[in-house]
1. For which of the structures 1, 2 does the calculation of Cα extents along the principal axes in Å return 79, 55, 53?
2. Given a computed value of 30.4 for mean count of other Cβ atoms within 10 Å over residues 246-253, which structure among 1, 2 does it belong to?
3. From 1, 2, which structure was helix-only ellipticity at 222 nm (-39500 (n - 2.57) for each DSSP H run of 4 or more, over all residues; to 500) = -19000 calculated on?
4. If Rg/Rh (Cα atoms, Kirkwood Rh), for residues 182-309 alone is calculated from each of 1, 2, which structure is the one that comes out at 1.04?
5. Identify the structure, out of 1, 2, from whose coordinates mean count of other Cβ atoms within 10 Å over residues 302-309 was calculated to give 18.2.
6. Work out the source of 6.0 here, i.e. which of 1, 2 gives that when distance in nm of label points 7 Å out along Cα→Cβ at positions 382 and 582 is computed.
Structure 1
Amino acid sequence: MHRTMSVPASTRWIPLLLCALSLGWMAPAQSLPQQWSTVGPDGGDARAFAADPANPEHLYLGGTSSWIYESQDGGANWHRLSHIGFAPRSLDNYIVDHLIVDPEIPHRMYAAVWRDDQPDGGFFLSVDGGHSWRSIPDMAGQSIRSLAQSTADPRILVAGTLRGVFRSEDRGMHWQQISPIGSREIHEVESLAIDPRDPDVIYAGTWHLPWKTSDGGKSWKNIKRGVIDDSDVFSIIIDPHQARTVYLSACSGIYKSETAGELFHKVQGIPSTARRTRVLRQDPHNRAVVYAGTTEGLYRTEDAGRNWHLVTDASLILNDVYLDPERKGHILLATDRGGVLESEDNGRSFTASNNGFSSRKVGALLVTQGATPELMAGIVNDKAAGGVFASSDAGQHWSQIEDGLEGRDVFALAQAPDGTILAGTSHGIFRLVSEGSRHWEMQSDIVNHGSRIVATRTGGHVVNRMQEYTLPARELSSRVMALDIHADTWLAATGDGLFTSEDKGRSWQGGIGYGAEAYESVAVGTGGWMVAIRREGAVYSVDRGQHWDPMSLPTRIRTIHAVMIAPNGDLWLGAADGVYVSRDRGRNWFWLDRLPFHFMDDLSMDPATGKVLAVSRLDSRMLVIDEKTFLHTAVETGYPLYRVRAMGRRVFAATLQNGVIEQSQ
């Protein structure tokens, strides 16, 4: 082991630069099997339903992070059934948009998936009722946007991908492309439908108009008569009793054909602007009733498309609609943000039905101190369905606290010694008010103070005097990524720089610190010592944030994400290349180089054990590190992690797509 040190950059105290001291050889990683369970908050993005043909109460639900859920009671309760991908540390995050249960072999299931960050996906097969899945090589890497099975011959499946239309004649085991390879027209196939009597008749909706083949893909015909040009076709359905009746939805509205696609006419009643109809469903109890799930609510026609009316609130974004074939009037909706909604009265009213389903993106996690500790989760991307959720029974039940946030994302939660709770949001800082119903009030007034030299004329002489000033208050409106309010001086990292408060959050002072704006994490120590990090470096203050100086760091350190000051004063950094520790305020650094993974998003202290907990969004293991010896243990959770906090003998971790998970120690 060796160290090299540089000379201080100025006469003022500046941390000395130290090449990393490798201590990883002391700590061989162990991966301990642990049982982790999801605890909510319930809700989030739900994508696609599938039902067991032999038992409509037995339902499946696809989500946005490779997970498939199951319900045995018609959607009243859900549980995680299986994960599509390559567990245990799968980072695929597939969007499960299409699920099919084979009508002749109910334990055989098909799933078509895609990813929103790259053109990737695949076709997966289960032969044990969805408990396990395997990828089919012919479709590996295909971004599959649509899937259909023939009712006339269930051996036949068709899939729409970014490349075109593919067909299988052996229940998904082998596939071949039936649309012209390299076609400049038939690609990005968003929707498919197969004629209920003839499996060679296939309709395909692309990101540019609909197409049809009547000979199993040997030839294709554009069926755009009556459809506004350049229309993305999101859904196609065929009347099972009258195959010449075809409905399709596009970005320009909903269309109906009574001539098997030879001519379409646009239906009335649904505004064509600012709306996408993602799914069409025909009521199995009444063919004249058709539902349209749109990005602005659920619409219904009761006269085969002549008139439509809005059934739900227009704020709902719908991905799928399930119409119970046995329980008339029983409807389930798969929504963005709100999870599953259920109606028992034919759509007159809907209630959340998310017990056991959690697909939340949790951006902040807090365990409050006091006589009755609470677990609090700050939600990102869920608008009015998000905000902050609180649980006083370790995640068994949650209550939403959204009033006052107005749909803002929550990136930070912190508690002061006097019990004050603050939320850092996408637009300012908010304080939790508990009088009456719990709600949030903005605490983002910036009042900058200072002094300046003012020249005044007295008796014919010019005299320079120091004059205190206060700038007019303005609102802190930028994103707030981190808060530390456990000491007398509160510190906030924002998109506009670093801000401190000396009056418990009523006003804030500060701004751009050391030539940078976007700080991501902060920590407050004793005696006015503060540290703030941005991805490119770190700054520190020894006077409660009045002045900031750059902190010298190891030369090899890469992108920094988290900072923590331990109770004993040690400074911890989580970076893209691992964990760094300083026991003398940054003069010397230790690098924990042989950790089983390096990219670190969060560091926290477990007060019950005195261990440091470290997690990464790129790995599903939690590291438990001894702060004295740096010995570490890797604990498998099964989920990529973003935040981690300890609560008594429990550990809670926030995931980016699957809510909060919990493990009893």
Structure 2
Amino acid sequence: MVLAALLLLPAACLGYGGLLLRLLGLSRQIDPREYLVWSGTVGYGALGVLMFPLALAGFLQPPVLLAVLGLGLLGLFWLRLKPRSPSLGRVEYALLALLCLITLVLLIVGSAPPTDADSLAYHYARPKQIVAEGRLTFIARAVDGAAPLLVQLTYVPALALGGESAMTLWAVISAVFPILAVAQVARRWMEPRMTLLLALLLLTTPAMLYGIGSGQVETRIVPFVFFAGLCLHQARVSQDLRWALLAGLLAGCFAAAKYFGLFFVAGCGLLCLAQSRWVAASLLFGLGAIVTGGPIYLWHWWVTGDPIFPALFQALGLPDSPYWTQEQARYFTSEFFGAERPAPVTLGWFLLYPFKATLDGLPGWESLRTGFGPAGLLLLPFALLALPSRILTLARHPLTWMLLAAALFYAFWFFLGASQRIRHLVPIYPCVLLALLVASQRVRRFQRPVIAACALTLVLQLGGLLLYARPALAYQLKGESREGYVQSFVSNYAPVPWLNGHLRPQDRLLFFERQLTYYLDVPHFYAAGGYQVQLPLPFMGPDAHALRWEQAMKLGITHMLLIPGLDEDKTTLPQNRMAWAFEHAACARRIAAVPVTSFRSRTLSGFGKSQGLADILEMTPKTCDLARLRLANLDLSGYNQPVNPLERPNPS
């Protein structure tokens, strides 16, 4: 079933893409050598869009999913293929062999149990929950609960049909494909040697590796950005507005996969105004974006009143509800935005960000471990020196439209976005690197220095790849147990086997370690600090313990996992304060203590790891003394101020 799923999914994407291109009447205008990558991109977006209503309606049974994928196979009859093998020399064959080897290594990484914290908390945990419940349900949690799900929904058929291995391997395939698609189109402007070098540079870029080896969505959004830019250019030069419609469909897929995609839609919408028939182009572009990107936002609006939950809660003046409150909105706006945007939002930092992030990034950007490497900075001087000789042809070049779309997205993201993490720029990075490489190698005397710069970057990034892949390679070669591997690379994992073995289906666990979500097989509720209002821990006060008890009982909480345990901390963390009050009032009792290990780095698991103790508590409502709970008085001096959950180092 794993093999069947991994064959059906890409074939269905190609089929749906070929069918849609034919329905739009654009298939004859696409170079047959690029038809596969165009079809794969359009079909991948179509699969994610199609899965949304099916998941919402609960039609996720294996026969239904097989029928959906089988329907996509019918589109294979409309694929237009005229393969033409380029003439390759020894260097090209060596680069191609290296590309295949790296892809194999990444597939091995994908076959290991997932350990990335974001994937375990959301990207893989969400499909697992959808499959387990048989439908898509709304999670009233900011950032990683209520969010666009196009990419995660493509994981659902893989997981439902082939299990975890099919899901993680499909994630790798769907992340490597965009890089190969960019390289294939790059053959328009570069020789095979340079296109292979471009693919290798992209495939080994730290930020790309981070996404390829996990369930992160940014790498998988790359083709939507890349081909939407090509569509806008094609609409301008051909005056065929069907290309504007296709650009809207692709941009809408970006928005359906990530909130930041709305910035890309806005940027491309502005570029539509540069079309000679700008009214019709803009209308068709907007229609396409609404068709693919609109449903998830309509669902959020229907449930909460806020299409971009919870970003517009205050702006829309919405009343307090079970999903969000004005108090929570004020806290979230001040604390989350402050923590995620360490650099001032000014024009100077806007221009400085790419250089600062590459050379010496701020910790909040995560650019030192998931950055873009030195390739861009090394190629920039050569590209600038080549610019004067090409400046008159820039307006007619397809890459110009890609760069304009990327630049507008970057501007909206920097000035209006909620976060400055560099990985959010992964979707536009291939466009930028391709443009720099094309411009740099246009001047003949620059070719050797350009190749040397690329080779140096590749050597450095290959070292990073080996370091990154080492744990997964060792896992496969040594035959290590799945439990031992996960224990070695997922922070604070140790209590999970105990909880899965001792809790009953009618129990429900309250926990605060997001990276444990995926591996918990028992009913659970993740109390994500200031990201939800069902149990809003940051707002602690002298009378809050009784309210928290009522909220926990309403949620059906029977057990609680605390890391660190109460013996290590009773006053710093709001959940520990609450747990101490519960225990003090005989509302909970400790039933187990489990040693845990926290890692600062998964790649270097021996670096900066720390030991601790986790407490597992059982709720005891029969003995709970509510009067005593209301009088619980531990470190009340700190209760008057909200506790920022972001101040706690993320153990993952």
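1. It must be structure 2, since only it matches.
2. Among 1, 2, the structure yielding 30.4 for mean count of other Cβ atoms within 10 Å over residues 246-253 is 2.
3. Label of the source structure: 2.
4. Corresponding structure: 2.
5. Only one of 1, 2 returns 18.2 for mean count of other Cβ atoms within 10 Å over residues 302-309, namely 2.
6. The read-out was computed on structure 2.
Read-outs throughout are calculated quantities, based only on the coordinates presented, and are distinct from any laboratory measurement. Small disclaimer: the values here were computed from a predicted structure and weren't measured. Cβ atoms are built from the backbone, for glycine too; each structure is taken alone.
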